[in-house]
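> Take a look at the structures below.
All of the numbers you see were taken from the coordinates with simple rules; none came from a lab. From a predicted model like this one, the values you see are computed outputs, not experimental measurements. Cβ atoms are built from the backbone, for glycine too; each structure is taken alone.
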Structure 1
Amino acid sequence: MHTEELAELGQQLRVDAVRAAAAAGSGHPTSAMSAADLAAVLLAHHLRYDFDRPDHPGNDRLILSKGHASPLLYALYRAAGVIDSAELLTFRHDGSPLEGHPTPRLPWVDVATGSLGQGLPIGVGMALAGQRLDRVPYRIWVLCGDSEMAEGSVWEAVEAAAYEELDQLTLIVDVNRLGQRGPTREGWDLDAYARRLGAFGWHTVEVDGHDVAAVDAAFEEAAATAGRPTAVLARTRKGRGVAEVEDREGFHGKPLPHPERAVDELGGVRDIRVDVTLPQPVPARPAPPLRAVEAPRYRIGDEVATRDAFGEALAALGSLRGDVVVLDGEVGDSTRTAAFARAHPDRSFEFYIAEQQLVAAAVGMRARGYVPFATTFAAFLTRAHDMIRMAAVSEAGIQLCGSHAGVAIGPDGPSQMGLEDLAMMRAVHGSTVLYPCDANQTADLVRRMAQLPGIGYLRTSRGAAPVLYGPGEEFPVGGSRLLRAADGDRVTVVAAGVTVHEALKAADLLAGAGIGLRVLDLYSVKPVDAEALEAAADATGCLMTVEDHRPEGGIGDAVASAFADGRPLPRLVRLAVRTMPGSAAPDEQLAHAGIDAETIAAAVRLLVGEAVVS
């Protein structure tokens, strides 16, 4: 397109954004209008994309990080001819895939956006997949707003992209000066953004975002820059083209007051169609060398930490599946993902202490067809909760492992103890939450995680524990294992992970007193084995949950949820970490928290009315 045609396309995108928001009675048309010229130039001259084949391996990727400006994205789709005017006007209506913020309900949307600060970190993951895994020169275009440049996740991504020399990645910053409640921190000071990005090693281009010729040249410069990512810093005006709202406060997130008048002021409805340039044919994805490797096997009675079994099982899985990639947050020696890095260095990625970037990159890689396992301490995954939450919206099947869970880690103290992670992960839509107690169980669950359709979470422990199950035993998701049961059992202890071993010790302590204690290993915390729990309740009449976790949201709540369908709730007693731990040895920590074998035994004695009085 010539310059005049590009400008006309930009006006069409503005008009369509105004129309969509007016039809919905809500939305963010002014945020769409500021970036319309940027989007017009990108669609007409630079994006390489086959809309008939959204999964084409050579397609560029466009991430609208400022997801509230979704009317602009949908206007682009109309210009590309993949939706029509009637569908555009279903924006934000019940049942329409044109949601208030984009989601993969549309085939051309890779990831959900709208929670600001997500687009660039996800783009880093996609660019890494392109440059280091696919080895295909598709480009990643991330359009973000100036307000989200205040997000810490953006700067984690800026640093990672520069370090990895991701020259296939272009960040387009729509610097329209106005945020949700007023001016942004830097306003139109493009130099301030350029200095900061340049300090990280980025190439920057400052441009008038409404000068389509200048924008075109800036995108060409970005594509020609080798060895480092490029940020195009575009000075724009919010609500561009409509005097009533242009560069004025108080119109964020609202349809225009007089949409018909605005459409007339913008030159009326247009019907420009863009023949988007198709990607070049690309070779098939290179297949990594694979070899048949037997999954790790452990002998019953051996002392093995579940984190050790996780690392060994993951390395073995990588030898069988070339789509498995592992992302580490600079704790690979502790999480044991170092084993995978040694075996498969080309599919191992280090993100250092940047947990938001860690999880977001996993989402980006999943969008490119890989099966990512992202690992760090369970306590530190809480920093990335928003990325995990939005991954569920994206329907991204990423797999997470949180190690060093609970007070059982010992003397490191509470800052390192994951005590809220089960609650966090159980609350994620469609998630699977697994908490193995021994090495063979861990190895089998790692294999199953690679096949999960949604987000999976595996909780591993630092200390060695006896192997309870034989090699080759299977542990279906949603299952449990009854480890000890006999006629006349008075209480069922429901445990997972480290507390399984404490429960078995407590059963031994009580056996001598003639008190039968049933022990159920609830390794699948979500989905929970409701059938087994109901059977245990029928058999013993009382359930006691014991967990190395806070009482809120963990195993106790998972067990209670099994009886939420109106079935009478059995007597339910919960032992959990209710204190603030300090530094102590692991066995001391369990005792102080009241989740060790002696406390379990004492609690059972009280329940059955046989407490010992000294």
Structure 2
Amino acid sequence: MVDYLPEDAQSTEAMDLMKEEFDGSVPNTRVMMNDVTIQEALAFKEKLSIIEGVSDVTWLDDAIDMKTPIEMADAETVETYYKNSRALFTFSIASGEEVAATDAIYDLIGESGAMSGEALNTATQQKMAVSETMYAAALLVPIIVLILILSTNSWIEPVFFLTAIGVSVLINLGTNIFIGEVSFVTQSVAPILQLAVSLDYAIFLLHSFSDYRKKVSEPTEAMRLAMKRSFPAIVASASTTFFGFIALTFMEFEIGSDLGLNLVKGIVLSFISVMVFLPALTLMFYKWIDKTKHKPLLPAFKNIGKRVVKVKIPSLLIVFLLLIPAFLAQGQTNFIYGIGEQPESTRAGSDIVKIEEAFGKSTQMVLLVPKGDIAKEEELVRELEDMEPVKSVLSYVNTVGSAIPPEYVDDAVREQFYSDHYSRIVLQTNTETEGDEAFSFIEDVQQVAEGYYGDEFFSLGESVTLYDMKNVVQEDNTVVNLLTVITIAFVLLVTFKSITLPIILLLTIQSAVWINLSVPYFTNSSLVFVGYLIVSTVQLAATVDYAILLTEAYKENRKEMPALKAIKKTLDEKIFSIAISASILSSVGFILWMTSSNPIVSSIGLLLGRGALLAFIMVVFFLPACLLVFDKVIDKTTWKANYYKEK
């Protein structure tokens, strides 16, 4: 996730600078060994340091002089590294080496040891990305097939749907080779999301083809008419999703750009597949559709419209009462900016608990300050040591001693703390990696360092990166949501040639988005911010199709009959199609939530599953109520509405 921060982020600049100036890097892993003596711990440190990808292994011998008896050393410093015959080592694993290095460390420490840290999280997620996507797909495809079988009159039609979209998903995954690399979040989410969002296009086309087969004897002519009729609906549906995903690419936090680009490619490829490949495939094998016909497996939805219309006033009142609290609540949610916590049922999760029970929480932070003024550096270190969450500070002035000139010290020791231009100070703290306390502490440390060195210092570490992430993504949120709403409003304006219909449609889906995103606030649970940001865009872009489908049909019916009759007929005709589409997207979301151990992917899944259900409820109850109540206004603000007028 760090790689996706903008180049000018403070922590990104600090990391680049430290790579230039120092051989070592910020510790990103902790290992605890049980029942070891001081000598055994020192021997273990040697074994740890020779593992490929592991560097800067820090232990007690780096903080105190081991020649003096341990009892005479500062007790707090000793207990940071060695306590109750347990030894805690901190070190760095190089980027790209996480999987191999953590596997080798597990082999070394066995079942009795424990490991935690940022590098282990990365390794875990990288291993899970592919296997969990396959597992989710294995669960999802049968569910989608079942939904499609229930919604069609042919056993083979679902295969056509899935083939057309499956081909475009595979091509999309293949074209990632031209990008070079993709995020594990994108790898986990994009293929399944593409399948769920674009399956509608295939359903629109084949349902239309099926209708024309009843009117036209020649299959080629029936397909030509079906393509012509379904083209506007498919274009409108694809456009809203396309522009919603384009908005993600404007995020400064480039995970949005990574996912957005993948989904935009996916939508374009799905559209081409449905309009070019699917008609050809269907015309070649349409006889199979005829041979595998079966009776409808679900009863027809009759008189749904009549029942929905009866509750139009309560529907409007409930939504308008929920709207303001939901809008305010979704802005007050507690956010997680990193990967989130590992489940305790996993080895990584249980190891974190073991290490924290023995040594407490520990987060490293590094300061790089201009080299040269020893007295100023000593004063800064003393002030840092006195700060509340600081457990220990490692620097030249308090480890080697300010009285000893650096040139008299062994190169290996000196280079840990000094480069040509900078002095490195490592802080061990007992804060969480993120949250109000951690971010407040970062601000305090930066303020203290600024008092000594102005803006010439740099800070880095996992907490600092997450602090920068928070600042970047909060700005992204406003930009992305605004762009999504504006672009979708434009598509709706062009589609319906109306001023009021885009407002009603956007209010319907945006209300569902706000209600969905307010749930974590009311249930007092934290939400992974990347998930929040992606879903606030994806839910709006993907589920506005339901509103388009219903409104398009209502407009046609309204030309031939009064508003009440038109809305009842529209609901009876279209609720089944909308229910199928919503159930597929909802299934995708809930399966991602249940199958993924990655908190980001899991939270995207839960929000998406719940969001699709809420959007369905809003389109079935709130939208028809709005279309009825504002019927006269819509008629006057729509170009060539040609609404039926009673004589």
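> Matching task: -22500 is the computed value of helix-only ellipticity at 222 nm (-39500 (n - 2.57) for each DSSP H run of 4 or more, over all residues; to 500). Pick the structure from 1, 2. Kindly include the intermediate steps, with their values, before the conclusion.
Working: 1: -10500; 2: -22500.
Attributed to the structure labelled 2.
> Taking FRET efficiency 1/(1 + (r/R0)^6) of positions 375 and 535 (r between Cβ atoms, R0 = 41 Å, to 0.05) as the criterion, which structure among 1, 2 has the greatest value? All intermediate terms of the calculation are to be shown ahead of the outcome.
Numbers: 1: 0.75; 2: 0.20.
Looking at the calculated values, the largest one is 1.
> So distance in nm of label points 7 Å out along Cα→Cβ at positions 199 and 367, computed for just one structure, reads 2.8; which one of 1, 2 is that?
Working: 1: 2.8; 2: 5.6.
It must be structure 1, since only it matches.
> The value 19 for relative contact order in percent (Cα under 8 Å, 6 or more apart) was derived from one model only; which of 1, 2 is it? Don't jump to the answer; show the numbers that get you there.
Details: 1: 12; 2: 19.
Derived from 2, not from the others.
> Using the calculated result 2.6 for distance in nm of label points 7 Å out along Cα→Cβ at positions 455 and 479, pick out the matching structure from 1, 2. Walk me through the numbers before you get to the answer.
Details: 1: 2.6; 2: 2.0.
Value 2.6 for distance in nm of label points 7 Å out along Cα→Cβ at positions 455 and 479 corresponds to 1 out of 1, 2.
> Work out which structure the value 2.6 belongs to, where distance in nm of label points 7 Å out along Cα→Cβ at positions 55 and 255 was derived from one of 1, 2.
Values: 1: 3.8; 2: 2.6.
The value was obtained from structure 2.
> Have a look at 1, 2 and say which one yields 4.8 for distance in nm of label points 7 Å out along Cα→Cβ at positions 231 and 551, as calculated.
On the way: 1: 4.8; 2: 2.3.
Of the structures listed, the value fits 1.
> On to the next question. So P(r) over Cα pairs in 20 Å bins from 0, in percent, computed for just one structure, reads 17, 42, 25, 13, 2, 0; which one of 1, 2 is that? Please list the in-between numbers first.
Working: 1: 20, 44, 27, 9, 0; 2: 17, 42, 25, 13, 2, 0.
That value comes from structure 2.
> Ranked on distance in nm of label points 7 Å out along Cα→Cβ at positions 47 and 495, which label among 1, 2 comes first with the largest value? Each step should come with its number before you reach the end.
Values: 1: 5.6; 2: 6.3.
Answer by largest value of distance in nm of label points 7 Å out along Cα→Cβ at positions 47 and 495: 2.
> To continue, here is another question. As an exercise: distance in nm of label points 7 Å out along Cα→Cβ at positions 223 and 359, calculated from one structure in 1, 2, equals 6.6. Which structure is it?
Numbers: 1: 3.6; 2: 6.6.
It must be structure 2, since only it matches.
> Compute distance in nm of label points 7 Å out along Cα→Cβ at positions 31 and 447 for each of 1, 2 and report the one that scores greatest. Please report the intermediate quantities before stating the final value.
On the way: 1: 4.6; 2: 3.9.
Between 1, 2, the highest calculated value is found for 1.
> Comparing structures 1, 2 by FRET efficiency 1/(1 + (r/R0)^6) of positions 103 and 239 (r between Cβ atoms, R0 = 30 Å, to 0.05), which one has the largest value?
Numbers: 1: 0.70; 2: 0.05.
Across 1, 2, FRET efficiency 1/(1 + (r/R0)^6) of positions 103 and 239 (r between Cβ atoms, R0 = 30 Å, to 0.05) peaks for 1.
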